[in-house]
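See the structures that follow.
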Structure P
Amino acid sequence: MQNHRSKGDPMRSLSGASLIVVVVALTSMAGCAQIGRLKAMRAFKEANQAYQIQDYKKAAGLYEESVKAYPELNYAYFYLGNSYDNLFRPGDKGKPENDVMMEKAVKNYLLSAERLAGATGEQEKVLAKRSLEYLVAAYGADKLNAPDQAEPVVQKMIQMDPTEPTNYFALAKIYEDAGAYNEAEQMYLKAKEVRPNDPTVYTTLAGYYNRQGQFDKTIQALEERAQKEPTNPEAFHTIASYYWDETRGDPKLRDSEKKDFVLKGLQASDKAIQLKPDYVDAIVFKGLLLRQQALLEKDPAKQKSLIDEAKGLSEKANDLRRKQSAGVS
């Protein structure tokens, strides 16, 4: 079953008591079509119950009833769109009866975004934002595969919240997938500009550079992240892991370059372990880097010393795992 629910999913934040608040709020709506509103409220409540148990076919029908009875029920359009979204099966893409579900999803996401634009209530603002986010996803490669239609939606999201880095990430991904790498890089850099103290912007930028084979820029972004988080051992461990991957994954590297990267990776590992002596992953990676260094050494005695140290770290990591599993500090 297609599932769009995640930590930031609006149903997660608007389920249960919050959905009741939404229904109750409808009773205060002004207007003369009292019968239509009451019918809409009843259908909306039943639709929410079906949605919560992931019966999206039933939910879609009931949400359709609610907006037909009372078109001003703006909350309903997002859930109607998302119900159709969940009924779409990527594996059946190309089948008319399946593709129409995504077309209906897009139609209602657009209606939701338009009707909730400029909303002042927190729940309405969340739904307005989610409508645009899910609309962008609907235009993705596994669904409608229409990046040209996704771009203006993301641009609108940026206009709504110009300090939210994930909006720039989304636009950068559209450009990257289209092969517009200069534009993609500019969006990743823009995200860093608007949120310079957010570690995520640096790791995301590093991931982009790594995909482009620009290792120097990858490390530069990761080191900038570590400067922002000098007491976070994970920041330094990440640097070490990238160095290790590079020494193994780039066949063009000369042995001298590999050795330089290994030594820099070891420095980063040492920093991570210094900050967190029981950091198992950092200890494991230090051992891997030592083994990699041994492969690059010519002196047998030096090789043996490095392998012995790596074995000791492996034993230490296994001992720490046992203690942590047993709850021993």
Structure Q
Amino acid sequence: MRAAVLARPGVLEVQERPRPEPGAGEALIRVTAVGVCGSDVHYWHRGAIGPFVVRGPIVLGHECAGTVVALGPGAGPAGLRPGDRVALEPGIACGRCPSCRSGRYNLCPEVVFLATPPVDGALAEYVVHPVAFCHRLPDGVTDEAGALLEPLSVGVHAVRRGAAVLGARVLVTGLGPIGLAAVMAALGAGAAEVFGSDPVPFRRRAAVDLGATPVPGSGTAEELRAETAGGVDAAIECSGAAAALALCCASVRAGGRVVVVGMGAEHASLPILELQTREVDVIPVFRYHHTYPAALGLVRRGAAPVERLITHRLPLGRVAEAFELSRAAAPGTMKVMVDPRA
């Protein structure tokens, strides 16, 4: 099979590799759609994200979907059959540790996550994956939408962590694919109004097209508080920028919540005294758990039109171009989708 291999930072090569065979409890998947994520671009461009360092050749890509080709021993009871189309949840937890037993398997210290060094990802013609983390796609949900259940899951988890309740007003900062996923998830959860903030006009327009409200005036905290009679109920920060985090902290009402999704600097300043005196909760988010069924439900009923995020579609042979497009983030570029099929 062909696979897009990060040979070293900055160098992506399409190589021939042996086709994998499914082991116990696994399915062999023919990959049909892979979204290029910001983390993929960081590994390609910089060779690391925090403690996760590229130390050898690795296949990138974790937003993925495909078709079941074969099942390994013991995989039948999961209900999958060859020919089923599935979305792959990329984090494989141990199932034994305290985090897994409490249901928060995203915090498993032994989690194996596709395309996180040293684990190979899905930018290949075939992958094997545990059937427990393969989610069948119903008719009417495309493979590309299935691949984008992964970023949508981040938005769903952020909302569940405290961003929106029925009738809430929410601010989302950083309107890339994750921020727009948070907009869709918050509206899908019943938020009365979602304000979208981003310095790039194209991204602000994309949020408005999905149902967001433009931030008032120049988008300052004072203007947001005036528009919402005291502040938004919750803010979801998706950019990783210090200025955006400060805007979120200053824009929520007393008793509100700031949900931190974007990964920026290792250390960030917070106005602790102001947060304390107003009892504002600051809630970090890391990946997600038990979100794929909810994300699939949002897509299936039309509440999360994730395919509208796709601006470019390229074959595996042009994977380097796909990464260049994603890194440049030029106006008009949002989500680049790669089709690994020959």
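No lab work stands behind these numbers, since they all come straight from the coordinates. In this text, all values refer to a predicted model and were calculated from it rather than measured experimentally. Cβ atoms are built from the backbone, for glycine too; each structure is taken alone.
If percent of Cα pairs over 25 Å apart is computed to be 63, which of P, Q is the source? Traced to structure P. Here helix-only ellipticity at 222 nm (-39500 (n - 2.57) for each DSSP H run of 4 or more, over all residues; to 500) has been calculated and equals -7000, so which of P, Q was it run on? Checking each candidate, the match is Q. Determine which structure produced the value 4.9 for distance in nm of label points 7 Å out along Cα→Cβ at positions 73 and 305, calculated from the coordinates; the candidates are P, Q. Computing distance in nm of label points 7 Å out along Cα→Cβ at positions 73 and 305 on every structure in P, Q gives 4.9 only for Q.
Could you figure out which one of P, Q the value 2.4 for distance in nm of label points 7 Å out along Cα→Cβ at positions 121 and 241 was computed from? Going through each structure in turn, the value belongs to Q. Here relative contact order in percent (Cα under 8 Å, 6 or more apart) was derived from just one of the structures P, Q, and that gives 7; the source is P.
Structures P, Q were compared on percent of Cα pairs over 24 Å apart, for residues 193-312 alone, and the highest value belongs to Q. When distance in nm of label points 7 Å out along Cα→Cβ at positions 89 and 105 is computed across structures P, Q, the figure 0.5 traces back to Q.
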